[in-house]
Structure 1
Amino acid sequence: MLSKQEKRLKRIIKMLQLSNPTTVNNLSSVMDVSHMTIRRDLDLLKERNLVDIFHGGVILKDNNKWKRQHPYSLSYANKQMNQEKKNIAAKAAAFVESEDIIIIDTGSTIEYFARSLPECIPITVICFTLNSLIYVSKLKNANIIFPGGYFHENTLMFESKEGIKLITSHPATTAFISASGVNLEIGVSCSNKYEFKTKTEMMKTADRKVLLVDSSKFNKVENTLFAELTDFDVLISDTGIPDEYMDYCKTHGIELILV
């Protein structure tokens, strides 16, 4: 006879076969057990190589729909959807006004954003990536805050406790944030776990949160969930996004700009 845990494990797999990925909250609610119990079950399924766990949820391992075809690297990302990213970045740069304090995220779209910033207006820029620093350092009237830290080669990001402290001590007018996946059920996710703390602190301290993401990222989930779509004030994308996301933004009061 199967134990209670084994019965739950079988049920979790069946649920994932019907709705993949799903969240810990959803599993806990449907199965009427605690989050801690579900997390123990998921850890066991992961040990058996049946699932992948990301922050806040789980993906059935044999479902290729949700798997990234290439490990994230900035050099690879720079070859994808380039014109769309440039258009998104240019539109986002128009949000920046004189005396703003802006904080900018990682990623290829954010690099285009850094290139698009107005050259002469006085602003303060907090950034964490080498590629963005190269471009913002050329701005004539910008104060640059670059905390440094541990260097991650695949994103050119520097990550550190000092960087987190700088975010909290310099509340931003606007945070410009990127993502690798946007999913209505799961949320907004990134490819690297080390990005989580920086992204979430950016969103806590900024008055306005702007998500810059091209249409290839929709209906995708990566391994680290860091926000809900409703956490953003503005979503800037291209015209290729699925219709349900347009409806969702309208219903939830998110300003949607398509370029």
Structure 2
Amino acid sequence: MTEQEFYQYIKQENYKMIQQYRVDNAVILAAGFASRFAPLSYTTPKALLNVRGEVLIERQIRQLLEAGIPEIFVVTGYKSEMFAYLENKFGVHLIQNHEYQIRNNHSSIYAAREVLGNSYICSADNYFTVNPFEKYILRPYYSALYAEGETEEYCLTEDESGRITGVHIGGSDAWYMLGHVYWNRTFSKRFLEILESEYDFPQTRDLLWEKIYMKHLDELALYIRKYPNGVIYEFDSLDDLCKFDPAYEKVRESLLHT
């Protein structure tokens, strides 16, 4: 083997190694009704609300495309027809969750099970002030923000490597789950095996996919990806949205007087 052939070999081997960390796709969960946004959500799914001049889900799709994510899947349910334009506008793929009315968000994961590998799992109602997405990722993670003082969020504990060792609802001065998640192929394979084995259990019907993960922490490795406050926003209610985009104050006032 010549020196030139050797360096070509090394280059090819490094390429193969790097490819195992390349993101395959992103799955955006957008099936829910968003009952805490009623009556606003009676006409418009939360993901399609215009926030600071941009449609929520469109902003997230643009950020994924800018990061070089090759395929984007949007899981729809409530008013799914209103998301159809995204296929032509952005080239995304729509997956319909036919069980969104009778199950929690694990059913959207189940609906997208055929495409999950090295995948971002995103919530359609998140707003990122900076683009958090990357083309290559070393290990699976759940993004987190830090709460000073008391919080009712899903709080995390971690080991020295950053692996999540515990999830507790409510806590104080703690990192908590918020925002996008990244699953690698190993995590996706094992989570889907668990989901498929437990899907028909009556007690599974009302569970968030995070609750299923919490039951199997010892065999499902996720790491904390810590972000500074002000990067990730989630709107659980119209009050939350009004704080972020004051234009919705008028919307809230008009709803109060109808």
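No lab work stands behind these numbers, since they all come straight from the coordinates. Small disclaimer: the values here were computed from a predicted structure and weren't measured. Cβ atoms are built from the backbone, for glycine too; each structure is taken alone.
Upon calculation of P(r) over Cα pairs in 10 Å bins from 0, in percent, for residues 82-121 alone from the atomic coordinates, which of the structures 1, 2 produces 26, 46, 28, 0?
Traced to structure 2.
Can you spot which of 1, 2 the value 16 was calculated from, given it is relative contact order in percent (Cα under 8 Å, 6 or more apart)? All intermediate terms of the calculation are to be shown ahead of the outcome.
Values: 1: 16; 2: 21.
Structure 1 accounts for this read-out.
Suppose you compute distance in nm of label points 7 Å out along Cα→Cβ at positions 202 and 218 for every structure in 1, 2: which one lands on 2.2? It would help to have the intermediate numbers written out before the result.
Details: 1: 2.2; 2: 2.7.
This figure was derived from 1.
If FRET efficiency 1/(1 + (r/R0)^6) of positions 226 and 250 (r between Cβ atoms, R0 = 41 Å, to 0.05) is calculated from each of 1, 2, which structure is the one that comes out at 0.70? It would help to have the intermediate numbers written out before the result.
Numbers: 1: 0.95; 2: 0.70.
Among 1, 2, the structure yielding 0.70 for FRET efficiency 1/(1 + (r/R0)^6) of positions 226 and 250 (r between Cβ atoms, R0 = 41 Å, to 0.05) is 2.
Assign the value -8500, calculated as helix-only ellipticity at 222 nm (-39500 (n - 2.57) for each DSSP H run of 4 or more, over all residues; to 500), to the correct structure from 1, 2.
Values: 1: -11000; 2: -8500.
This value belongs to structure 2.
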